[in-house]
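Scrolling down, you'll hit the structures one after another.
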Structure I
Amino acid sequence: MASQQPVRIGVIGAGMMGRELAIVCGRWMQLIDHPVRPEVVAVADRNPAMFDWFRQVPSVRTFTEDWRVLVDDPDIDVLYIAVPHNQHEELYLAAIEAGKDFLGEKPFGIDLPAAQTIVRAIESSDVFVRVSSEVPYFPGALACARIAGSGALGDIIEVRSGFSHSSDLDRAKPINWKRQRDICGAIGVMGDLGMHVAHVPLRLGWRPRTVYALLDDIVTERTVAGSPDTVVPCDTYDNALLACRVPDARRDFPMLWETRRIAPGQTNTWWFEALGMDGGVRFSTRHPTYYERFELKDKAQVWQQIQPGNVSAWPVISAAIFEFGFADALLQMWACFLGERAGALGDKFGTATPQEALQSHMVFDAALKSDEQNAVLPAIPVT
């Protein structure tokens, strides 16, 4: 294998996903023939207590409470920016102005105007930017996307894409920033989970022309952590069901996008289903070892369970018989992000793009208005 080009990464926001990145870098040898070798070299966070975990990572040399230190550091090649939604616009624009490539967290701005500003700045620059969305790298998800994109399903009947978990099922859980509109944004759960749901459909070219939304704020107040007698409003949506129409050659077919933070029985489940006149596919992370494919055989309607094995976008040394998990999806996302940055992605499934993030914001913004007006509204303009 040719020598790997080192990539020095700075993490802004030292939470769970920043720690996951450091672990991904430690597993990098699992990838076959990757052109780069990343390492986390710097961490920025407003809370210095967040540095404690990173002190065990030998490559990290810089700890700072000021994110500007990382943006201005010429020895940092790439940034991973994992901060609350209300900080996206300021930090992303600063990184772009500094000429720093970065992977940004969803939803790519607190609202549609912020996303538009960020994307305009990217398109006027030379920076390489992508959006975090790891779940489609499960082998079954990739197989479904590949089959659906091949045309093998025939005329599309309908599509469903969703993400549900139950992290807010407990009414006694103290409030966090994802339940506060001024930090998370008015789109609520759509900003938290929506890019995961939108990634595959938008990559397949299935862009909602219209949307009718049912948005639900189920738990309207919560206590404050450390102060159980203090109750504050929860002013973002917990659950969202978007009924969309997607333009196709013959007709507009229906597509449902579902995002839920209160979904009894679901721990952290992503799913995708596409049905056509000639076939269908579906996959759920609840059953990660297989995907299902529908075919007509001698007029019989047959759903097959297919085990794709440990075969995702970038080849790995692990045998195909082993099972795939969330940590593997993160490794694959970062492999494809840095592989594309190095010009070596080829025909592999790429990380979500700024344009896809912007298109998702168009749908979510229309969904807010649809719910308010109880109306079907335009979403992504047809070009």
Structure II
Amino acid sequence: MSRNEPVLAAVGSTLSELGLCPAGATPIQTVLVAVSGGPDSICLVDALSRLVGWRPDDQRAGGRAMIKQSGKRSGRFAGQLHLAHLHHGLRGAAADEDAEFVQAQARDYGWPATIGRINAKREAVRLNLSLQAAARECRYRFLKETAERVGAAWIAVAHTANDQAETLLLRLLRGSGPDGLAGMPLVREGRIVRPLLRVTREAVIDYLTRHELPFRQDRSNEDRHYTRNRVRAELLPLLARDYNPAIVSRLAATARLMAEERQLVEELLAGNWREGLLAAEPGRLIFDRGVIGRLPAAVQRWWLRRALRVLAGGPAGTTKACDEVLRGLDRPAPRTVTLRGGVTVKMTETMIDVKRVNRPSVRTARVGGK
């Protein structure tokens, strides 16, 4: 399979590494798959459908029609999928067509689907976030709520190696430390997984072409107003053309190395964390200011980034923002700094209170699904 289907080999390797849907598991696991309808998510649906217990019916065109295996499954994996799509209330008729397309794909594969709908502009105002940040917050909240409702053990999103490379470049441009340069992890929050993270977009398109799989194109991804789109359309191609044709895989490999080194550092400095931590509760960590203040500057940066990652689920501040927080250790208290990701850091004379602000719940209407 690895010679003929590199995408399936890569996804299968990731499923094995993370322990998703092992054959013989009881009860059988459900994976909620985030599906925009774009090429990456359609590739993910097809690959997971083939790997977790379904096989292509060679008698039907395009390999999209799948039939359940009869009797005992013989592969490494066994599970079922549930597709989830969120209509953001943007892009008018094109967004309606995206939702209809995902529903049609779910019918073709035989999987249940949930289609949710929000007004992203209204949510951005209500949550006091940019439009992109609000859409992302709503999307992940929708996925988590849907996973709980359908009993899914895992949530699969379709980030690829190209997304990893773009993320690394964006964080470099904005200023980032080891956490940021570690990129996106294979698994986050214990259940959100990225099976395509080691697959390039070129491999995705090749897979879709060979299997004649249809997909949607989101024209907003071509809007050069957004920095990520410029990185994707301008910077990465320039780096590949003029500096290193393998830039995507090199940046993805760099992220993996940084993640491994970050893990080692965390193990070595675990004692510093325990010594400084006074209390931990959902959405809040309280530290001894004296203990943290005595740490070397590099260890203080590590401490703050770990605290932000624990509370925000990922990097929650640029290097500049983190430096602003740490400078507060040498200044009179009280002092409060608010960081990206809805995290506040409040310093008193004796304590450092790091807390995630509870945002209003996302209003999501479910307009389809089983």
Structure III
Amino acid sequence: MRAATQNVVMVLLLVLCGLILQSPPNAGAQENRTAQSFVFDGSWPKLPLPNKWTFGGVTGLAVDNDDLIWVLHRPNDLNETENFAALDPPQAECCVKAPAVLAFDRQGNLLHSWDTPQGHMLMVDSKDQVWVGSDTFRIYTKPGKLIAEFPRSAQRPTPARQGGPPSPAIPAGTEMLVTGVEGASFDEPAREVYVIDNYLAGRVLVFDMDTYKFKRGWGAYGKPLGEIAPLPRAKYDPKAPLTTYKDFLGHVTVLVAGNDVYVADRQANRIQVFTKQGKFVREFSVAPETLGDGSAVGLALTKDGRSLFVGDHMNNVVWLVNRQTDKISGRIGYLGRNGGGFNALHMVATDSSGNLYTGEVDPNNRVQRFNVR
């Protein structure tokens, strides 16, 4: 009996040891520490907005040198559940469309508000110029005075979903914006701006920041612009190798970080890394099993520059990705409509203290702050 009991105890000990070995002891702790390093701050921004305004879907988010947080949103997202004050006669005290550009200080006060064509992407350079993307880039002063406008192709392709006859083919190698701005990032020491034109599901175009002249460009894997294939694209399959997709699949964003150029291809759940001259270096997946609209969307750097914040549109979390290993080291947030959750996460940005700001499109249509501990 004693021998049988000893054998049972020995088996249980072996099983327990096996379970311990199968679970990395620090993995959960590391993730929890990361999540707990950022605390949702419900006091920012100060709400309600003035003048019966409300947010539309957030399509641009940036922090300037004065730590003002700039928000580009879609006023036309105001729908029949929110537009009661805009009706004739008004049906309730709120709401009406807000100007497309809103800027807040770190205390949550609204300091700037002005209109611009509804679009996608907003940045502020070291000269305090506000760059707003739509069918082209328009550059404004902080109070909203238009300074300049990027040149763009006179030809505009008609998306198939709009119906009608197809527009004339526009060469993939066209060295200017063709459709609209999807993403952008500055390299101010070189006086260059990297722009994602969403023509053909995404092209990387590099322009001089001062003259707006084209300098170079490329597609996925660094292929020349002229070799980018026409649409449509193959549908993403998580079982297929990433190299199956020789071109970007769509909704592409860019971040210049040191000598690296990170290009997030949301529809393919991947991030490709290039040199500044467009040489492909490597790629890695972000939540590769994700279907639908895809994962990797907004990009930002942590304060120490060692990790990326990667907004995930479908899974509705912010991933932290180690820049040395390209591996996920933690996550922030969850799918939800309460404070600290996300639904249709779209944009991320950071301030000089390392606090994280996020922007969502419909249905949440809001900005949030997560303070770093």
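Starting from the value -14000: which structure in I, II, III was helix-only ellipticity at 222 nm (-39500 (n - 2.57) for each DSSP H run of 4 or more, over all residues; to 500) calculated from?
Details: I: -8500; II: -14000; III: -2500.
The read-out comes from structure II.
Of structures I, II, III, which gives 89, 54, 44 when Cα extents along the principal axes in Å is computed from the coordinates? Derived from the structure labelled III. I have 0.10 for FRET efficiency 1/(1 + (r/R0)^6) of positions 229 and 277 (r between Cβ atoms, R0 = 41 Å, to 0.05), calculated from one of the structures I, II, III. Which structure is it? The read-out was computed on structure I.
All of the numbers you see were taken from the coordinates with simple rules; none came from a lab. Computed from a predicted model, the values in this text were never measured in an experiment. Cβ atoms are built from the backbone, for glycine too; each structure is taken alone.
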